[in-house]
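Each value in this text was obtained by applying a stated rule to the coordinates, not by laboratory testing. Note that the coordinates shown come from a computational prediction; the quantities given were computed from them, not determined experimentally. Cβ atoms are built from the backbone, for glycine too; each structure is taken alone.
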Structure P
């Protein structure tokens, strides 16, 4: 009994500790627990942490890896081939980085040094060097986004400053904003309202998401940072959006998930989707509010949005599936 209580307490603290129970992982990735266990046991794709009684807890990296596996399967690969393909992809990336003499870690170190000096010329030179080796989406995922994490850790430890985060955040926002501004405008797909949750001041996440949605054929209507939730239903109706997609990385206010979000879900009349780290750490509360958490992996999130909107087309109540989970 004591062990079971300890396990339950650990699972309840999972979102705060960066470890997630199998139910949360299944909901975020769309892979049911039976399949997750089979991928672990039969194919050795990942190895979750085990509690004293054998319950599985997954790291954030495991969630990202599972999302990549799903992507490979959707492209027609058999599960037995996936591990080899993942290893081959990692080897190719390492070899390519090694051939150039500049692996991701070295590029991150050089760009971090440029940020500490507030040297935009050096920052630009390293960014352009990375772009000469890799596609822009890979550079954003492997270099630019991790740099935000590095800067956040520097600030938390007292070795960095808010000024560093602002300097690089604005630089990245300008790069992503230019891509978004110059995107082709001849899309005829569904319109999606995209915004940051209240108090979320960083727009880079929603810019990346909007670009990914545009590439998938949607028409994102981007509202940006720190969007008051009370304004969302009216804006969604005015813009004739098929869904609302909100994103955030910081801890939400206590009343937001328990009171405000359920009210907005009821008023929207279209699916309300939540992405970013908020949707991982507060997964259960978002589900209870009637919204749909999709995690912080872009490819995985877009797949779940595709699936949700396909279901909503045949459902009289777009949020009924979210509320019943």
Structure Q
């Protein structure tokens, strides 16, 4: 069956900008973009669902909000049976993925006060820090992308997902889930070598998979940590997860807005382009640039990445 639900779009939000970020030409295998919409297959507590998301007005979509011309995100849910709990989980997933619950006006105010950055709200108005809600996927993605360019990283990701991830075919399009840790923990190393995974990446992916299978790592475990430092220690205790990966995952999955991906090649390039820093600026230089954005470091980091598109 198909059920249609909606979420009001927040202030300072542009679905078009979010789609632009998702459609950067890297051939992501976990969602499908078509006609100003994005579709993906997601895990729910009670089975899986295919969701299609697009932007529209409440009147055109026949939504009773009490107000006219409210921008909303329309979500079509395809599932054999759809409960009220399914609907709430889908709404929560979409809100998390597009960071809908955050008021980013304070961030824009800070950008406006910086002579080098005051054009960013105009260039990327409404762009949200697109997340990776699944922690295991997020960690594996970081490992896949270590020391290689994004084009090759997405190629490796597709090979891994197509071989080991669950899939669903709808109207001639195949939608994939990222492989589960209990699957990747048993992976044939030779198969990954043939895909051009380095032996080190294979070891790290298996290490992370083991941590999830043995209940040493999960989103709940990180949420229950008392401090940010505790979360970092928990993450980096797993071989293959370093400071860069911890910052990335805390930003994209745990939604910690105080993260900076020190040493990231994209961040370094953006800082060099905008502030004429050295091509590999020191942490001291990076911290000086970020110091006026306390509490919004993750968003600033993300907007710096966007300048490279």
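Which structure, out of P, Q, was helix-only ellipticity at 222 nm (-39500 (n - 2.57) for each DSSP H run of 4 or more, over all residues; to 500) derived from, given a value of -17500? Before the final figure, lay out each step's value.
Working: P: -17500; Q: -12500.
Value -17500 for helix-only ellipticity at 222 nm (-39500 (n - 2.57) for each DSSP H run of 4 or more, over all residues; to 500) corresponds to P out of P, Q.
One of P, Q was used to compute distance in nm of label points 7 Å out along Cα→Cβ at positions 200 and 272, and the answer was 2.1. Which one was it?
Here the read-out was taken from Q.
Who wins on mean count of other Cβ atoms within 10 Å over residues 240-247 among P, Q, i.e. which is largest?
Largest value of mean count of other Cβ atoms within 10 Å over residues 240-247: P.
Quick check on the output: 3.4 is distance in nm of label points 7 Å out along Cα→Cβ at positions 152 and 184, derived from one of P, Q. Which one produced it?
The structure behind it is P.
Among P, Q, considering only relative contact order in percent (Cα under 8 Å, 6 or more apart), which has the greatest calculated value? Mind showing how you got there, number by number?
Working: P: 13; Q: 17.
Structure Q comes out on top.
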